[in-house]
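Coordinate-derived values only; no laboratory data. Quantities reported herein were computed from a predicted structural model and do not represent experimental measurements. Cβ atoms are built from the backbone, for glycine too; each structure is taken alone.
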Structure P
Amino acid sequence: MPISRLSDLSDRALAPRLVIKVGSALLVGKEGARRRWLTALVAEIAEARARGQDVIVVSSGAIALGAATLGLEKGGRGSLADAQAAAAVGQIALSGLWAELLGSHGLTAAQMLLTLDDLEDRRRYLNVTATLTRLLDAGAVPVINENDSVATQEIRFGDNDRLAARVAQAAQASAVLLLSDIDGLYDRHPKEPGAQMIPVVEGVTREVHAMASTESNSGMGSGGMVSKLQAAEIAELAGICLVIGNGQHERPVARIIGEGIGTLFLPRRSASARKAWLGGRLRLKGSIHVDAGAAVALRRGSSLLAKGVTGVEGHFDRGDPVAIVDAEARVVAHGLSEYHAGECAAIRGLHSSEQAEVLGYSPRSSVVHRDQLVLK
């Protein structure tokens, strides 16, 4: 039986493996690390472990802690160099804090610092999966953060919401719990009169995206509701539930799960492990635009043929990940291209019988094969 309500997250049979994401504003205050709050959260993690559940922590806070130590303005986010320097200093303090508090419950903390490329490259992604599996089998609690001391704007997640969802995919987790500064997803900006929180969302649709606010109330973190919905989409591809809940309370997990206060995103589908990885990629090499007929065919499970291609953007080679975009500028799917960008452009709109003369060799069966494609 799948997860259907928040209380199910405390059931070992329904949720054997949890990913808990902690935001910067929850972990770091004006006076530094919020030890009392974190001590209570670690106790909840220990309780989950005692129930037989695996727990993976995705923890922000390194930049904020390092900025305070170095005296950097804007919380260490004034420039990329400031953020990298702050992260280098703060990560030591952050990992030490988690190790100390988890150790007080007899639990071993294991630090993993990841970049976007670690989860975008297929081989490195599988290495992450193997490491997480071994750590959990050994009884450790992995504590994961983006490697901000080396990540640049081009190769970074930018927020730990999406990182948490990608880690959940790699670890084959049951659910992701995003501890935030808000109770959940509201049908409009929560400050507007009459705004209501939505307890359950079955699939992230365009209507759900329209409800999101880009604001982060704390001003300390880098993710708002938009990034959380993107995280829910990434989790959904792998059949993983995601929860947005308020972490500002003492023992926040008990409040969310025990009292049922939060938004539970239920997946509508579950792709294969490879397709979930492909669909969750955040960095694509280009896009292939298609006509209405091709978009319909793709949604029915067909491969993308050159006849339905109307345009090509970007510079990509054969095997590179691309977005497939319909006539209304909506992303229909992600897939691995069978041609490089120039070839795609050259054969767009052509039947297979016409492509050999243009290409100089027999055309492949499709531009993007359905086995290398995942719908969005």
Structure Q
Amino acid sequence: MKAYLCLADGRIFEGKSIGLVGETAGEVVFNTSMTGYQEILTDPSYAGQIIVLTYPLIGNYGVNREDEESPRSQARGLVIKELCNQPSNFRSEQNLHRYLVSQNIVGIKDVDTRALTKHLRQAGTMLGIISTESTPEELVEKARRLEPVTGPHLVKGVTTKESYTLPGGEYPVVVVDYGAKGNIIKALQHLNCQVTVVPATVTAEEILARKPWGVVLSNGPGDPQDVDYTLPMIRGVLDAGIPVMGICLGHQLLGLALGGTTYKLKFGHRGGNHPVKDLITNRVHITSQNHGYALAKESLDGKEIEITHINLHDQTVEGLRHKTKPAFSVQFHPEACPGPQDTAELFGRFLEMVKEYGRERSVSHA
């Protein structure tokens, strides 16, 4: 069945329908990962977005429940070049087309994703519609009338509704869920942390009542300034001296809590091949990323904050640490999945801070 992707600036791409037959709208963004389409679709950071995958063949290893980053697909749509309907992998449970149908995701294939990506790089990410139901001219007009994909509802739509604690683990850690990927929680559990996941609207008092040894500010969708209601909580945790680790949106929110500002990137950083320089070790890491905003370097107070990582493509801030408090954050994803594992050791660094806090707390209560 014929389908169209129509952008708000009037650009039209014709293809064939995959997944659910119908219509969907969202912010059109591209991802440069070579693998991991299922993890990408189920990453809550993609809430409200139509994903363009630049790798030309998608679906060749199928889909399985084990690789999901959340219980359902979070993206609004999928755009690809070529679809493989006969996957070959011993872990495959179904093909991608059937998975998209089961997740109510409208998609389109046989699109010139190279041309589309070049257009988005030049014009910037923009709103668009995938549809099998209207003419291209009608869809362009619809796309021009779409509301921006922003607002507090994005995070509130993907955060946990109730706090919960996972079994096992020795070191009590709270994860503030702004749309946390499942592999962040798995990485903490692998380090023997007792993980409690709390909603994005949690207060500092509620966190402190749980007596955690560390707090993780998770990834999530949208503009960090739309989540400013969480900043008093972050400042309260910092003032209490509890170790803090921020990831992606959590990195931006930590920066905002420390007095910084953010801005929207032209087309964002999405994919598993972004070079980042660690300014402390002078090493370059290949990282997995997914964000459309960044911290403004000049807004960060050099007396309190040290910039620890920069993006080698555009020099944006990729990491920071507080000079006197046990807090640091990174813009990229140390848990990757999909993507390289170069920076997984950052969880180990956080664990050492957690253990040190626990030792000091034990001494003070002796």
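Hey, FRET efficiency 1/(1 + (r/R0)^6) of positions 233 and 313 (r between Cβ atoms, R0 = 30 Å, to 0.05) derived from one of P, Q reads 0.40; which structure? It was calculated from structure Q.
Assign the value 2.5, calculated as distance in nm of label points 7 Å out along Cα→Cβ at positions 209 and 297, to the correct structure from P, Q.
The read-out was computed on structure P.
With Cα Rg over 2.2 N^0.38 Å, for residues 241-320 alone derived from the coordinates and found to be 1.70, which of P, Q does the value describe? Working through the options, I get structure P. Of structures P, Q, the largest value of mean count of other Cβ atoms within 10 Å over residues 121-128 belongs to Q. Assuming 0.95 is FRET efficiency 1/(1 + (r/R0)^6) of positions 89 and 289 (r between Cβ atoms, R0 = 41 Å, to 0.05) as calculated from a single structure, say which of P, Q it is. Comparing all candidates, it corresponds to Q.
Quick one: mean count of other Cβ atoms within 10 Å over residues 129-136 came out at 16.1 when computed from one of P, Q, so which one is it?
Attributed to the structure labelled P.
Here helix-only ellipticity at 222 nm (-39500 (n - 2.57) for each DSSP H run of 4 or more, over all residues; to 500) was derived from just one of the structures P, Q, and that gives -10500; the source is P.
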